[in-house]
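Right after this note come the structures.
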Structure 1
Amino acid sequence: MKDDIILLGHGSGGKLSHQLLDELIIPILSQVDQAEQNDAAVLNGIKGDQIAFTTDSYVVDPIRFPGGNIGDLAVNGTVNDLAMSGARPMALSVGLILEEGLRLAELREILQSMKVAADKAGVKIVTGDTKVVPRGKGDKIFINTSGLGVFDHELRPVGRGAKPGDKVLINGNIGDHGMAVLASREGLALQSEIATDSAPLNAMVARLLAEYGTAIHVLRDPTRGGVATTLKEIALQSGVDICLAEEALPVSDAVAGACAILGLDPLFVANEGKLLAIVAANIAEDALVTMQTCEFGEQAVIIGEVTETSAGRVMMRTAIGGLRAIEMLAGEQLPRIC
């Protein structure tokens with residue numbers, strides 16, 4: 001990594017983000033090995049119990065978009081990071097950085113949406129902090145959230161858990177959030193409005209783990225960098241190949257059309273209410289039915305499989321029968337979408 005400046009691409013979730021983390025931030029702050037890098041840290045807590053702890057910051061532009069705003073996005077994103085570790089989310093902290101000139105009505109709307117989202121997810125906002133910066137030194141509002149979760153079981157789905165023969169499931173259409181934010185930001189006049197998919201997934205995760213236990217090998221939410229980058233991370237952590245089926249990928253007509261116009265690939269567009277579940281083949285069909293009966297999982301499908309042990313390749317079998325290599329997002333495709 002060059003000793004230079006921070007670029008927008010360092011926040012993309014792709015190659016530059018990984019370079020920044022692997023070559024600067026992680027070596028200095030935590031020294032966590034790549035195979036142990038998951039959405040939430042698992043800590044030894046009081047009386048030997050384990051807790052999950054995660055943190056995130058939200059700088060989305062605009063702060064309102066179809067289907068949501070920066071407030072409910074912050075709550076749902078943190079809840080989902082905890083859930084992907086197998087923990088039951090319990091409590092959040094909220095740090096607000098407000099720019100001078102932000103309308104109180106806007107702040108009230110955001111706070112109310114955060115409360116509604118927290119109640120829906122069954123978590124409490126227990127602590128926080130507020131700072132104000134001069135006009136022109138921020139962008140209306142930035143939000144930092146940290147979350148604590150507890151484990152009601154011994155199950156720990158982690159990124160290194162994928163095994164040859166596993167199936168890859170997702171709970172619905174991809175790319176909705178990123179395209180909703182982009183369309184709102186750029187004022188795109190689309191034939192069909194695209195709304196964010198931002199949603200809490202902890203109830204779905206709890207059912208999957210309760211019903212299928214250790215057969216649930218990996219859980220991840222494909223946010224920045226999209227499905228492609230997240231699967232590449234899992235393949236590298238697990239040392240396996242993953243093969244997707246292009247015809248199985250769930251993409252709405254509106255998102256597919258908007259991506260075609262803008263030259264974007266839905267596989268790399270962010271999601272905020274989707275999870276990837278990599279599960280044992282013998283329970284994949286049953287797990288799919290379970291997801292389809294959960295809220296936010298009605299459109300769940302199987303999109304691929306883990307094929308063999310390797311150095312971490314992700315491929316996609318195209319509609320015409322060819323194979324396409326899938327790599328991490330390079331650079332910043334859609335800045336400030338979360």
Structure 2
Amino acid sequence: MLAIVPLLLLAGGLTLAVSYQVNSFMETPLPVPEGGVEFEIPAGSSFASVSGELIARKLISNDRWLRLYVRWHDQAGAIQAGSYLIESGATAKSLLQQFTRGEVQLHTFTIVPGWNHHEVLQALQRNEAVETTMTEEDWPALLDSLGATVTHPEGLFLPETYRFPRNTTDRALLRQAYALMQKVLGDEWDNRSTEIPVQSPYETLVLASIVEKETARADERPRIAGVFARRLVKRMRLQTDPTVIYGIGSAFDGNLTRKHLKTDTPYNTYTRHGLPPTPIAMPGRAAINAVLNPGDGTDLYFVATGLGDGSHKFSATKAEHDAAVAEYLIRLRKQRRGGN
């Protein structure tokens with residue numbers, strides 16, 4: 001019996017020594033450069049292949065202690081496939097936690113306020129982290145799958161920055177943007193002012209898209225929404241250039257002419273009363289809020305100031321507006337001549 005004691009002490013000492021080595025290895029920062037390292041774990045990868053790749057990438061020198069730690073904690077089968085970003089300062093322990101929790105690297109996609117649905121799809125196709133499955137012909141099927149009650153995709157996807165793991169499909173991102181727009185639109189509609197000319201959430205999107213295209217200035221959105229609200233109440237035509245441009249479509253070359261303003265389309269608010277049939281862009285939450293809570297006042301007109309800050313001059317009468325337009329044209333001519 002006494003002869004066994006030294007053996008037990010030796011075994012205990014070895015266990016403590018190995019445990020110390022394992023824990024020391026797992027807690028030591030890995031040689032990860034500033035900015036991090038992207039690391040891909042393909043679906044179906046074994047732990048051995050993952051640890052082998054860590055060695056090949058020189059993130060660890062060998063996997064002896066890592067294999068022991070994984071065996072002790074029964075984590076070999078818990079590693080999840082995906083694209084990971086290993087950040088500077090990571091240890092083998094934190095890296096293993098990252099792999100077993102599936103904390104994959106998230107990429108971003110931003111829908112910019114004022115984009116149309118063509119621009120949204122093109123941006124999705126340019127994003128190298130997105131799995132592209134859609135073409136322009138697929139919009140109707142997507143809307144049907146979303147349960148949308150309209151057949152045109154314009155205005156239905158909320159401008160926002162979305163975070164997602166690599167190889168997320170364009171359809172999945174659009175579903176998320178659609179659901180978020182429905183939530184935001186519903187919340188804003190429930191808290192709307194009683195003095196608004198729009199009759200439904202969809203009409204709100206239509207008018208908000210026009211406000212979005214008319215100004216990027218937060219301080220002007222409610223005021224411009226107020227102008228449009230008063231014009232609608234008075235049965236005045238909206239006479240807004242962005243709708244005309246949208247109606248021209250891909251044929252528009254950047255130069256809006258008098259002929260364009262006189263050529264009737266469903267979107268020409270110079271030739272038709274009321275709202276156009278659909279939104280003309282993706283409106284952000286601020287534009288939606290402005291439409292449902294328009295600014296007070298008597299203004300019925302506005303025109304760009306030409307000051308380079310995106311501002312507009314507002315007028316209550318046609319005579320005031322004509323004077324503001326003349327002032328803008330004079331400033332524009334001076335700028336073209338190189339003056340101030």
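Please treat every number below as a calculation from the coordinates, not as lab data. Given the structure is predicted, the values throughout are model-derived calculations rather than measurements. Cβ atoms are built from the backbone, for glycine too; each structure is taken alone.
List of remarks:
- Highest-scoring label, criterion being FRET efficiency 1/(1 + (r/R0)^6) of positions 34 and 314 (r between Cβ atoms, R0 = 30 Å, to 0.05), among 1, 2: 1
- Of the structures 1, 2, the one that 17.1 was derived from, the read-out being Kirkwood radius over Cα pairs in Å, for residues 58-177 alone: 2
- Computing helix-only ellipticity at 222 nm (-39500 (n - 2.57) for each DSSP H run of 4 or more, over all residues; to 500) across structures 1, 2 gives -14500 for structure 2.
- Computing mean count of other Cβ atoms within 10 Å over residues 290-297 across structures 1, 2 gives 17.9 for structure 1.
- Value -0.46, -0.98, -1.21, -1.36, calculated as log10 I(q)/I(0) by the Debye sum over Cα atoms at q = 0.11, 0.17, 0.20, 0.22 Å⁻¹, for residues 114-241 alone, assigned to which of 1, 2: 2
- Source structure of the calculated read-out (relative contact order in percent (Cα under 8 Å, 6 or more apart), 25) within 1, 2: 1.
- Comparison of 1, 2 - label where distance in nm of label points 7 Å out along Cα→Cβ at positions 202 and 282 is highest: 1
- For 23.1 (mean count of other Cβ atoms within 10 Å over residues 66-73, calculated) the corresponding structure among 1, 2: 1
- When mean projected area of the Cα convex hull in nm², for residues 130-329 alone is calculated for each of the structures 1, 2, the largest result comes from 1.
- Given 111, 50, 38 for Cα extents along the principal axes in Å, calculated: source structure among 1, 2: 2
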